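Read-outs: derived from the displayed coordinates by stated rules, not from any lab. Nothing here was measured: the structure is a model prediction, and the numbers come from that model. Cβ atoms are built from the backbone, for glycine too; each structure is taken alone.
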Structure I
Amino acid sequence: MGRRAFGTGIGLLTEGLVELLARKYAVELFDIHVPASPGDFATLTSGRDVPLATELEGFAVYFYADVLWNGVSYTEYVPPPRSGYRIAYLAFDSDHLPPEWVAILNRDFDAVFFTSDHLIDVARDSGVSIEIGSLALALDIEHQVAQWYRPVAGRRVRFGTLSAYHPRKGLEALVSAFLREFGDDPDAELVIHSNVAMSETAARVRSIVESSGAHNVVLSTENLTEDAKNRLLESLDVYVNASAGEGYSVGPREALALGKSLVITDLGAHRALFGPPGVFKVEGLHDAPAVYPEIDNRQFGFQRIPDPESLRRGLRAAFEFVKSDEATLTAGERKLLGASFGLQALERTYWALVDPDAVALGGARRSSPHAQLPEGHRAAIRATAGRHGVRLGATRIVVPAHDGGFFSVFNTYLSHLVWSMHDSPQELVIPDWRSSRLLEKLSPARPVSFCYSRPEQGNLWNHLFEPPYDLTAEELDDDAFLKEGARRPVADHNEFREPLLTYVHAYQLYRHPDFSEIRRQYAAVLRDHVRLLPHLQSELDDFLAEHRDGRFLVAAHIKHPSHAIEQPDGTIADRHSYVSLVRRALADRGIAETSDDWAVFLATEQERVVALFREEFGEHVIQFPDVERIPEDRDVRFDSLDRQEKLADGHQLQHIIAADMSRWSPRLAWEVIRDARVMASSDVLLHAVSNVATAVSFMGPGVDMRFASAD
């Protein structure tokens, strides 16, 4: 509920909400000023079209982002229906709210959010009794952050402000301070622009300039387009705000995004902007009644009049600063702060406002310091939104199991999860590893490789890991939950976005110049979102405590020869080659094979590989003893096959077990997981192309991975 006139200050409140919420939820805009017709829509600055509502009933959440009351002649306020959760989103610029606002808030709303933290106490002291929080106005400033900082480099220093010619904006004080400090100095210029000119204030400011005879003060009241306004802002070197009261103050934030220096008054709305070099504080002198000519000339609380001398000193300090090298060297710090008020930085905070579960998607690092969401509000709106906003139109990605080895299934899920962290909207990525669903999809055929759980065992994930996000094991086994608001991935294996992750191209992944960075990126998501069940983690920890005792550890992942089909040249290193590679790794580190300073961890599905390593390295070999492996006599028969027969399905352990559903078990998945986790703790990993090696590269991003070639 707001206005389609997005170019105004109040219109920005409406547009920021609609833009960010519409990225994830089903949103309509009700224009309280101009009635809409069925089928009408509003076009946001981003180009997004949002439907215009003609009726108010039937929505789960209502935002009112407009004027509640604006004097006795104001009749445009429309109360939201009582059927949904009602939120007011407001800004105000004195230390006391109009009593009419307080009455409306307490009567018609469940919660109110202000654009600045300091207004929380103002609202409480004014008598607001509903839930009170803060939410920074999200600004479309990413394009400004991306621009290069514009140094002065010998030009005249241009001060400026984009402020309404309103009594509280302190423009008379600003012009006076500038003229006292710089006079008609050609090295300094002051530009004041506003699309809103209140005649008395504008006349007084103009009179000061004309009587001074100065030629370096430019006053503008023409109606600039958005592009022209942005060009004017970009032309400034120092943005000045001498206001006695601000509800949010957009101009200084946009200027920060460009790396500009600021001279701003010490107000609640500005306190989040102090800190970076080049931001200069103007101290307050005294309080004065906050009189609003546009609201029946009434007074609502007090505002803080800036100290003229402090303003003058701030202008001089900024002048010297922007002419120095420090201004250029520290522009990035100012830009970073400005960026924190942008759409991208705040979108997840906006989502969490209507869907508290949204914070679970990205962890604490996704929260913004420019918002306060009261716990009472979170609890009240959770029932309205549904789990993870499903009643608001939020969707989720459900990644099903496919007919592959465990780490083929795992890596597919992980890839979708990693990429989701950067998506807008960010969706839940949920593993649906139910063999019952896989069998339905493959019917009447049976899986060739998947053998890790039977239909009656439910979601395989629940047998291995804690539920992702803040979900429950029951939800991961609930067919309705896995279907409600759910969609399948656009590409099942995420191959459009991560083409090198599948085993077909993994050799290129291992050789990619960015592989180290990719490993760190995946490792961070693994750490935050994939957690072993406590009893499995304990078993792994006990094994590592016993065997990973500070010795140099070489890990050898030796795949069955039938995996040659997955290798870049169709050949695969045999078990004897791995023995040589272990010895080479020891030699590279300068470790004698006869010393006790090393060990080799063996991960293999073949009994004959275990026998060879025991024969070659004796007690140096570490392995899990309770593992399903292929008997040696079966591999002897494999050796007698011709090449084409060797490359056919059926020889690998997963193929053998997949053929007999009675043997399917989560235990088989745990055996390969714990092998992978130990390999991830090693110093050197000897490996072929495999989904296991890829997963280990993410689990242990610091492991030295060495590809074992067949030659």
Structure II
Amino acid sequence: MKPLFPRTPLLSGADIDARRAELLACFEASFDRYESLFELLSCDEAYYRKPISLRHPLIFYFGHTATFYINKCILAGLVDRRVDARLESMFAVGVDEMSWDDLDDSRYDWPTVAEVADYRRRVRAVVTRVIRESPLALPIGWKDPFWAVPMGIEHERIHLETSSVLMRQHALQYVKPHPAWEPCRATGAAPHNTLVDIPAGRVRLGRAFDDPIYGWDNEYGHHAADVPAFRVGRQLASNREFLAFVEAGGYADASLWDDEGLGWKDYAGALHPTFWVPGDGGWKLRLLAEEVPMRWDWPVETNCLEARAFCRWKARETGLPVRLPTEDEWHRLYDCAGLTDVPRDAPATANLHLDHWASSCPVNRFAHGELFDVVGNVWQWCETPTYPFDGFEVHPIYDDFTTPTFDGRHNIIKGGSWISAGNQSRHASRYAFRRHFFQHAGFRYVVTDAPVVNPASAYETDALLSQYAEFHYGDEIFGVPNFPRALADIAIDAHRRLGNGRFGRALDLGCATGRASFELARAFDRVTGIDFSARFIQAGAKLAETGSLRYTLQDEGELVSYHERRLDALGLAATAGRVEFWQGDACNLKDVFTGFDLVLAANLIDRLYSPRRFLDDVAQRLNPGGLLVLASPCTWLDEHTSRAEWIGGFKKDGETYTTLDGLRDALGAKFDLVQGPQDVPFVIRETRRKHQHTLSELTVWKRRAG
């Protein structure tokens, strides 16, 4: 029997040395397996040619998982220095096709394959040292710094799968077979799919925060639902079953597609499933690194839009109410099949966790009660857009794992595929992709009259995000003017009087939910808003895209109020097309963020982990004569900025040394102070009866021409 790919490590117990050894073995196995996947690429050019236009080339993903370890270990305090700051900026963001992702090749000077391989070697050494030497107490909990280690392992396993999908979409000339990635060779006649009755029952979803196994944020909390009885396909929909839809003209029949599906189909020019290859000799099936004669008894692989269109066609053909299952209905299947998660010391009784092959297999190979492939083989699309369970919290060092997908456009996939390992193989996992994306994903259909009820709320309920949304877009409080607007007004006025005469581009750094970005766009041709928090950025991007933002605010106790803010009501609708939002680290910005006539950094410097690095770097972001507008309440705290990094607020040589003194020393070589200091007040609402009143010290600096 071949060795098992290590399961998700336990995070509890009494033997710390054993836990370190298990984590190290799991890290090394995942790191090695990920690198072996890239041995499928046939040449260096394969790393730089995009398999599909909506994602980065594979050189990005080769470096991304290693960068993730360093970035998260720095945030957790397990590592105090970067391995390569340039690569750790370049490879930091770009997982999903979000509106703020940078997918323009012209913006990158990609490193060589050898450089990235060497970078991975150095990261391996750093992470190995972290696992062996960093302080460790058991159990490793959600808030422990060491949580970053299993987070990195599970993140790399996610990209083991997503990168394999990209390789499968790559031109065949760029991949080659590999003995460690052998597909299944079994095939035969496709079985007829029949319906199985599933009785009504109650499902309970969600995990407790003290569960001794790593999980992603969206798995925690609680959700319960009563699921009415329904019928379900005994097997996953096979290639043979889907062929009937293709031959019936399903791709050409607009009545079978919703508007989103029609838009994708027309954009992609889709006439058949993406992994089907037509030819004179008949259909072939694209695997990881080869094309084989069609496996009609294997599961069809589609995006969610294709699966929905098939269900509409099936309903029309049979007269039955056919659709995709909800997340709750999938869990009913799991419960009725009596399944448990993959065993730690034996192969999975499913095509899962790389225990069998590097491909799908026949849909009648693994029986689970009366059904087949309740888990494994391919992921199964659900009708449910991903949403937060009650009690959901974001993790402080990875706040953008799930929150950007709470947009109604990302549907949940369940069950895992042949390559799904670790957390992905567990039934509690909750992954979601945009409906037009491809994974190793197919579907099974259900027959039921029960309507689809999606629990997701149209209102943002994240407390901190809602607080900032109100701070930026809410009503005036106690006669204090809106802070982001006041700063933008001061900046625009200063630039008219003191700037370089150009109103080309402005940078709003630490933009939070984006109000100042929209306000600056009243005067500047283009405004870039950058914030470290993806969930804050998402709020600004949503406003730019839809013109409105809804959120709840705590009034008292469990009582909340509901609010909607609109750009047109604020007189900012015309600015939306001139604003762009990006996720980024102010202390490690990408090189492309240069050429600005004005930089605004509001309430930022005393929240940075290295304000000196930001101040040393900011001059290169500005055009000569451009203005730097800084505002800060000067509330230096160790939890945000280590004491050694403070630029003021202490005694120096026995004398008071303020933040303004520090700014003069840090900026004096390249900037002149041209306005301020002046106090700008702001009020933040915590509850209906509790508000925080603060003064921010504002200064305006002009970059010298030399």
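Descriptive notes on the structure:
- Label whose coordinates, when mean projected area of the Cα convex hull in nm², for residues 228-331 alone is calculated, return 7.9 (choices I, II): II
- With respect to distance in nm of label points 7 Å out along Cα→Cβ at positions 52 and 548, the largest value across structures I, II is given by I.
- Structure (I, II) behind the derived value -0.38, -0.68, -1.23 of log10 I(q)/I(0) by the Debye sum over Cα atoms at q = 0.06, 0.08, 0.11 Å⁻¹: II
- Given -11000 for helix-only ellipticity at 222 nm (-39500 (n - 2.57) for each DSSP H run of 4 or more, over all residues; to 500), calculated: source structure among I, II: I
- At a computed 3.3 (distance in nm of label points 7 Å out along Cα→Cβ at positions 356 and 532), which of I, II: I
- Label whose coordinates, when distance in nm of label points 7 Å out along Cα→Cβ at positions 36 and 636 is calculated, return 5.2 (choices I, II): II
- Entry that produces 16.8, 49 once Rg and Dmax of the Cα atoms in Å, for residues 4-59 alone is calculated, selected from I, II: II
- Each of structures I, II was scored by mean count of other Cβ atoms within 10 Å over residues 284-291; the highest score is held by II.
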